[in-house]
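Pasting the structures here.
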Structure I
Amino acid sequence: MNNIRYYKLLFFLLITCFKSYGQEINWTEVLPGVWKGVVGKPESYNLLTAAGVTPRSEAIRKLSNTSFPFVMADVYGGTVDGKTYLRFPLDSLEQLFGFGLHFQSVHQRGKILRLHVDHYGGVDNGRTHAPTPFYVSSNGYGVFINSARYLDVYAGSAVRKDSKHPPQAKDRNVDKTWTARPYSDAVEILVPAAGVEFYVFGGPTPLDAVRRFNLFNGGGVLPPRWGLGFTQRVQRLYNAEEVEEEVKAFEQRGYPLDFVGLEPGWQSKSYPCTFEWDPKRFPNPEALVQRLLKKGVRINLWTNPYVSPASPIFKEIKPFTSSHTVWVGLVPDLMMAQARNTLFSQWQRSQVDIGISGYKIDEVDGGDHYLWPDVASFPSGYAAEQMRQTYGVLMQRYSTGLYRKENKRTYGLIRGSNAGAVSFPYVIYNDYYKHEDFITALVNSGFAGVLWTPEVRASKSEEEWLRRFQSTIFSPMAMINAWASGTKPWSFPDVEAHVKEAALLRMRMMPYWYSEFAKYHFEGTPPFRAMNLEEGFTLGESKKVVTNDLEKNPYAEAYHREIKDQYMAGEYLLVAPMFTGQTSREVLLPKGNWYDFYTGAYVGNGETITATPGLDKIPVYVKDGGIIPFMPPLLHAPKAGEQVAIEVRHYGKKNGEYDLYEDDGESYDYENGEYSFRKIKVERGKEGNWEGWIAPPEKGKPNTIEKVTFKFMTP
């Protein structure tokens with residue numbers, strides 16, 4: 001009884017202490033390890049309401065116990081002049097990750113950002129395709145600001161005079177350690193609204209915080225199995241005959257192909273769009289779709305949501321559109337049921353009903369010169385700014401709904417996204433085309449709750465072509481986007497054999513990719529993620545490089561080492577892409593033994609190694625005890641009910657375990673329990689030889705395995 005009184009008194013004192021500092025924050029632990037804070041009067045429309053998703057509460061409850069990561073009194077929130085100010089403390093050695101899909105940097109501490117949905121313009125300033133207002137700390141927690149507004153972020157970049165841990169003032173005249181960016185002990189965020197809700201996600205590790213965030217946003221997407229095959233987007237004005245000829249060429253040359261992307265020319269008019277088939281290029285689209293489906297190939301359609309005056313839905317949808325147009329096309333107000341029903345009914349009748357597998361939804365991100373301005377109005381009453389921040393999310397939500405009601409999964413492409421869209425079956429792409437930055441975006445995607453493809457479009461040489469192709473094979477969507485160039489996998493004959501080998505490797509690894517996406521959905525672990533989330537990864541001594549040339553850099557700045565050109569792919573793989581001109585590269589291995597993916601040979605433990613793979617390989621390494629399930633190199637993903645042979649590869653000296661995921665690969669029946677994880681084990685037998693075992697299929701559940709063999713890669 002005395003203990004109860006003691007803890008009640010302690011709780012009262014803590015709350016009193018907190019109120020004396022940040023009076024406007026109301027805290028609630030909404031799920032284990034997930035705390036909601038409320039400041040002022042939050043807007044009813046936010047990122048989570050736009051997405052309309054439900055947290056995977058039971059999955060969150062299964063995660064490790066964790067405690068609130070701050071001293072609660074050190075988190076401050078207040079409203080002034082109609083805006084809300086938030087402040088979160090930082091330790092001196094803490095590093096920050098996230099704040100959206102960045103292309104050039106992984107470390108975000110010291111950054112000043114405006115989180116604003118936009119196309120990527122070549123600078124990491126917060127204007128990007130997915131400016132997710134979520135950050136992760138190296139101390140093992142995450143913070144998410146649930147606002148559909150443009151947020152100003154000072155990520156440890158501004159020093160308050162009342163700082164508890166202020167930096168030391170230095171004399172620039174004599175002190176060589178002087179820097180124009182002194183240490184700051186807080187993350188400060190300005191929200192242009194009279195209140196906001198935010199969430200703190202506990203760890204204890206950074207990956208645990210990311211898992212909680214993903215599960216709170218509905219869990220990661222589980223694509224259809226065919227979505228993880230290979231896709232070719234054809235030239236923009238192809239007709240039906242040319243599409244079929246291209247599909248035939250893939251088959252004849254022995255290249256895998258699961259879905260073909262049709263670009264703007266499938267529509268009678270585009271920019272703005274009619275959302276109807278061009279009768280000259282595609283006189284009988286339904287027949288085309290059905291012929292390709294019989295071959296195991298699906299069709300995905302490009303579009304943007306802006307309605308042409310020539311569209312059959314123009315008059316009906318006009319009253320429910322924005323005050324401003326895009327390319328003289330109407331902008332549907334997706335917060336109005338009348339607009340949604342009109343737009344998506346046209347998609348249903350003209351496209352989904354005839355078997356179209358999904359969409360590439362373009363231009364929902366930015367381009368201030370063509371997208372609606374912030375002075376625009378929408379008949380629903382929501383601000384143009386809010387619509388800009390969530391339009392991509394809304395397009396994903398309602399287009400996915402077309403397939404959900406038919407119990408068919410889809411997988412497509414999107415140009416704009418945000419928090420809340422973690423569970424939607426879309427991958428981000430853009431018009432930027434620097435290979436190195438594409439890999440950094442893939443690294444950062446795991447912090448932003450999105451998927452990103454380093455697609456291949458065109459190349460200046462066979463070396464660049466192969467290096468880009470190898471990267472896209474180890475990504476969420478293996479894709480050539482030939483909308484402008486018309487390129488094919490075999491466009492560079494000197495490396496065609498290597499390109500084909502990589503494409504077939506993608507298919508052989510499908511059981512691994514599919515299982516890893518299942519873990520994204522059920523457990524929240526991003527299938528592609530930064531090394532900073534991997535256990536045992538450390539940068540060691542972080543070297544500083546200071547430019548002393550006062551003409552070039554009058555305000556001397558220090559730069560810290562970061563790893564932005566290698567990443568984890570699934571539970572066991574480390575991928576280190578090669579870039580044009582490289583014959584070797586450094587790879588930083590986490591602690592623990594690592595082995596070559598192709599040979600099983602030991603390569604190192606917690607050290608920096610030099611990889612010299614040759615032109616035909618992309619460096620890939622496997623954790624000790626790693627298990628990678630393979631299947632035969634099929635040209636199309638297995639259909640529902642189809643069984644395939646599985647080859648289980650084991651690497652290293654440790655015993656290994658792996659959870660192989662099975663469902664029908666196409667429907668949403670897994671949400672009703674129609675799935676299973678089959679345990680695979682590899683152990684040393686009594687005679688010292690490796691022995692492998694897989695759990696039998698669950699009675700009444702899908703069984704996708706015909707037979708299982710084991711291959712022990714490390715002698």
Structure II
Amino acid sequence: MTDKQLAFPIDDINRHAVALFSAGRFAEALSMVTPLLEDDALPAGARADALNIAGACCFALQRHTDAEHHWRRCLRIKPGYAEVYGSLGMLLRSLGRLSAAKAMYRQLVALQPAHADARNHLGAVLYGLGYKEEAEASYREALVLRPGYAEAHYNRGIVLHELGRLHEAEAAFRHAVPGLPGHAEVHNNLGNVLTEQGRFAEADAAYREALAIRPHYPEALNNLGGVLKATFRLAEAELAFRLALAIRADYAEAHLNLGTVLADLERLPEAEAAYREAISHRPDYAEAHYNLGVTMGRREQLFEAEMAYREAIRLRPDLVHAYNNLGCVLRRLDRLTAAVEAFRHALRMCPDLAEAHYNLGAALAQLMQLSEAENAYRRALALRADYGDARFGLAVLLLGMGRFEEGWRLYECRYEQRAFVHYRTASMLGCPQWQGGPLDGKSLLVWQEDGLGDMIQFSRYFALLKAQGASHITFACAPSLHRLMGRVDGVDAVLDHDTARAHPAAYDCWTSLLSAPLHLRTSVDTIPRPVRLTAEPSLIDRWRSLLDALPPGRKIGLVWKGNANHHNDANRSIPSLAILAPLWSVPGVSFVSLQKGQGEEEARHPPAGQPLLDVGSRVTDFADSAAIIAQLDLVIAVDTSTAHLAASLGTPCWVMLPEKDIDWRWMHERSDSPWYPHTLRLFRRAPGEDWSMPVERVRQACLERFADADRAPT
């Protein structure tokens with residue numbers, strides 16, 4: 001029998017098998033061609049066709065090893081069988097054997113250069129292997145062959161997006177849309193590209209188009225939530241994330257994003273729960289641990305914040321902001337050396353991270369490594385000239401070092417920082433801010449923005465402002481200062497803030513007392529002498545009888561706590577009156593409580609063995625306090641407004657300063673103050689000391705001071 005005579009029945013068998021395959025009857029089709037597979041007498045072409053059909057049937061039956069075996073045998077018989085290269089490439093790609101699949105598709109492209117599908121599939125394999133540039137080129141070649149090839153446009157868009165070529169990616173997705181009308185993923189990916197370009201309204205529309213096609217599409221809901229959050233539509237964003245989670249409860253990214261919205265809404269316990277839920281579904285989710293750290297820090301749960309940041313770092317050692325934030329937590333935990341190392345680690349990873357330079361400067365300043373702190377602040381400012389926190393930190397550092405010229409100038413940055421109360425002053429007042437120009441004949445409004453002690457300390461500048469030619473100076477301040485400041489030289493009128501603000505036309509310009517040193521060029525050597533406050537005689541008489549009832553001897557006023565709202569109150573205030581107990585061993589002394597606010601209850605009911613006359617809780621304002629202090633021999637206080645009041649009245653004052661975050665005005669390593677050169681003495685807590693040590697030094701100083709009853713107060 002000749003080959004030609006044999007070919008017809010074999011061809012019929014193959015055609016019949018193909019028909020069975022097309023009908024989904026894969027096993028029957030395979031059975032039909034199986035007898036032909038091992039018949040070496042068959043014509044090569046017919047046998048190759050039979051092997052191709054057998055491979056297709058085995059693939060459909062999930063018999064992948066057999067399918068590969070049949071197709072490879074087919075190619076050995078017929079190396080130019082293009083269709084089989086495509087089939088084998090598909091099989092190998094499905095098995096994750098991408099390098100082998102790449103070889104198949106390259107061979108197919110070589111055999112059929114105009115085969116657009118082959119180039120699209122080759123692009124997909126190259127993309128899977130991480131060869132993004134080559135994948136994009138392959139998709140582009142497919143589109144040259146078939147410009148309307150929607151799937152190739154879509155695949156190319158994905159690669160272009162990952163390559164950061166956003167405008168090209170957008171164009172690719174838009175070209176894919178008409179050919180893939182029911183393909184929600186195209187709209188979702190288009191939305192992602194638009195989001196990265198900051199085109200949130202268009203991204204919103206793209207995500208909603210994806211959801212119109214597939215309403216239960218959690219990724220599109222999650223992405224829509226991201227756009228809503230970015231446009232501050234937080235309630236809608238929360239709903240979008242919750243809808244995504246209703247569809248897919250284990251969607252870790254949606255839990256994370258929900259947490260960020262809840263944090264923005266200040267619902268921190270719920271945000272914490274969302275981050276922990278994300279971690280429960282993906283324990284290695286570094287970003288969720290990081291965000292949990294942020295939230296725990298905001299909730300003042302600092303040890304938990306530290307653990308969260310450390311876990312984020314363990315999972316993602318390249319997460320530079322986790323090191324920076326860890327340093328911030330360690331600094332708040334007073335572990336300053338460890339904080340410095342965390343900031344430096346962040347900077348080794350990212351030398352241009354301005355925030356880490358600023359935070360390093362702040363930690364070094366607390367460690368009294370002042371030169372290094374200055375360098376860190378300056379590096380932060382070199383990287384970001386408008387970095388307000390770094391500018392203010394450097395200002396305070398320089399002022400504390402006595403470098404007033406640059407310090408005062410930088411200190412004015414408080415008017416540029418939204419978080420500072422000073423930022424709102426200019427918009428509240430209807431007249432220009434004084435910038436140091438002539439004041440001749442002008443009406444000047446001096447506006448209190450800072451603390452009560454600041455106003456007393458800098459009240460020395462009223463007379464100097466008057467000497468600049470100001471015709472009228474109005475001081476707008478807290479009511480507790482009114483009676484006292486009404487007696488200060490240079491002040492023509494004292495008003496509350498609301499009254500002063502109601503008449504903007506009455507003033508030519510306004511200033512803060514703390515800006516006066518800049519405009520009047522104050523240096524350490526030219527600090528004006530303190531204003532000499534005087535107490536009202538009638539008030540002195542009113543309080544005399546109470547003080548005269550004390551036993552004969554010296555009278556010492558005490559203040560052991562400051563305003564609880566002060567940013568550094570936890571450090572500057574003494575926790576309990578009982579810590580001052582050693583002072584009661586000083587003979588011939590009676591103690592008078594000047595304490596206002598927190599601490600008043602202790603003053604009313606002092607510990608046994610610490611008799612104390614409580615007058616602080618009875619005073620109404622600083623004029624009352626002045627009348628009392630003027631009759632005392634000494635005031636012992638922490639860093640509060642009372643210290644400034646006593647020193648300005650000429651009453652000796654000893655100030656106990658905290659171990660860290662000492663206010664710049666007390667400078668560094670001095671036991672005196674150039675602001676109050678004859679009336680004030682400083683007792684500093686050394687590193688590692690508790691309050692008992694400076695209290696003991698104060699006790700010893702009292703014994704020395706009052707050992708000779710005839711010795712004048714110093």
Inset, instruction - Taking relative contact order in percent (Cα under 8 Å, 6 or more apart) as the quantity of interest, name the structure among I, II where it is greatest. - result: I
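Work out the source of 0.15 here, i.e. which of I, II gives that when FRET efficiency 1/(1 + (r/R0)^6) of positions 80 and 216 (r between Cβ atoms, R0 = 35 Å, to 0.05) is computed. Show your work: numbers first, answer last.
Details: I: 0.75; II: 0.15.
This value belongs to structure II.
From I, II, which structure was helix-only ellipticity at 222 nm (-39500 (n - 2.57) for each DSSP H run of 4 or more, over all residues; to 500) = -6500 calculated on? Walk me through the intermediate numbers first.
Working: I: -6500; II: -17500.
Answer by label: I.
Taking 40.1, 143 as the value of Rg and Dmax of the Cα atoms in Å derived from one of the structures shown (I, II), identify that structure.
Details: I: 25.9, 84; II: 40.1, 143.
Source structure: II.
Quick note: the coordinates plus some simple rules give every number you see, no bench work behind them. Just so it is clear, the model here is predicted, and its values are computed rather than measured. Cβ atoms are built from the backbone, for glycine too; each structure is taken alone.
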